[in-house]
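Below: a set of structures, written as structure tokens.
No lab work stands behind these numbers, since they all come straight from the coordinates. Owing to the predicted nature of the structure, the values given are computational and were not obtained by experimental measurement.
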Structure P
Amino acid sequence: MTRDHDVARRAFEGLFHGDAKSLRDELRGELVSSGYDAAESRDGWPVQTWRRVLELVRQRSCPKLSQSEGFRDLGRRFARGFGETPVGWVFTAVAPLLGPERALMAVPKYLHVVRKNLAVELHAVDARRFQFIAKDALFSEAEPPDFLAGCLEQVLIATGETPRVKVASFDGVRLELDVAW
């Protein structure tokens, strides 16, 4: 059973799915030192471990990108990898049929699967634009804003749209993204 502020095993599986399995194997010692061991029989790990793992993977897989762009790229990769897991596969299969609005409206449910304590709101601003708000007391210790922006970009890409996701504000507890296509 995961604690409220834990990040579910499924998130780590999404991060290291497909081609990224070799990266997990390559980084095994460093990941264990960061607090994550895929061989452990656990439902989840603390958000601080998730953040350390994201940072390690970003540094190794996106060394030439800025920190912001690296986390955004990692968010897109994570969303693609999560889409290959049993839970995410269903979403990926129907996303083109759902279209961008309905696909975005499903995001809070999927985020809740991996981050139980992350409160998410989505508000339509106009026909092709949403305001995405996420809140968590431990947000500043978990995923960076650009990681979630990359995840939402990939959701829109899965629907066949060209995303424009901007970090509107982040104060360490509350993140607001402007999501358009």
Structure Q
Amino acid sequence: MLDTSKAEFESAEQMANRLFEQDGTTGEPFALIRFTDPHGVVQRQRIDNTMLCMVDGVPGYHVVPRQMFMQVVRQLAAERKANLYMMVSEAWVAPSTADTIEEAAAQRAQYGNAKDMPGAREVAIIYLEDMSTTELWMANIIRGGSKAKLTPFRLEPGSEAREGAVIRVLPHLQQANCN
């Protein structure tokens, strides 16, 4: 990760820890982008998945589906030529013994969702993408007793090879690095 991104990551990590200490959750997923405005000033923008929109004819703030949320994040990142993107979220993850996409799909179908798979764990996630790297950081969520706890964030091996809806949000950087 670039040195300039390290401070942003540490800030997101502190925010996730602070949110978790308050409520035992990091809350709804949110994205952070960093960009330079037309005046040369570095700007940061937080994008929540609660947006002002119309649902069933009712205007207001609503949690939007992940696909719509990610379309907004991708659009804003592209328009602003963002040089850093981070996603903060929670998820259930489970180890997979699959060697192919078909085997992985069969495993998911067998258990219904990651939460019910053997070895599943609940995690807080910070996904970071900048001009130098893509990184996935996870902290285990430990529930039980009177208060949930969050372990320290650790970099997941193989982060750069991951695929998914919240990954590869800054294609304009990848294109620029290819030239």
Structure R
Amino acid sequence: MSFTIDSAITLAESWFEETLDDAKCLIWGTEFLQRVVNDKLWAEDTETFDDKIADTWYSLPSDFVRFVGLEDSNEDIYTSYEIKNGKIRFADDGDYTLTYIPYPVDLATISTVVPLPDAFKYPLAEYLIFRYFKVELDDDDSYNASTEYEFRYKKSLKDIYDKMDIDSELDSFQVNMRW
């Protein structure tokens, strides 16, 4: 993972004759990461729970989105827990390490590394152009360009997801049947 919003902007600007605004691209890049990309690609994080008492509720991290795993102090998988309403409780006293998917933070600058595999640089560049034309919808040409780049970034994402065996919202299938 080594591309930035700035490198995606440079790529996007090489495809058309406009200059993209850095501040807007930073917002759109964050939107792409947080709302467009499948959350199965978000980076994992860990939280340590030390000296916890059994059957006591403890707050999960504020950025907690999805549970990945839980280990005890012996690094064994621990399964005697309950997660409910932003809290976790353990059936036994002890130390635990929670692995979870956090909600991605906003990208700070255009030189911030985007926490996605490099393959996502092209769909991000296409998304930036899509958002540019979506904002500039004052004529049919902008609408057509917006629609074209929307299709491109969605197709690019689907192609990546297919290679990674990750479901996308664009997935569909048809079952051939005989009656």
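To which of P, Q, R does the computed value 1.81 (Cα Rg over 2.2 N^0.38 Å, for residues 14-77 alone) belong?
Working: P: 1.08; Q: 1.35; R: 1.81.
For Cα Rg over 2.2 N^0.38 Å, for residues 14-77 alone, the value 1.81 is produced by structure R.
Comparing relative contact order in percent (Cα under 8 Å, 6 or more apart) across P, Q, R, which structure shows the greatest value?
Working: P: 24; Q: 21; R: 28.
Top value of relative contact order in percent (Cα under 8 Å, 6 or more apart) goes to structure R.
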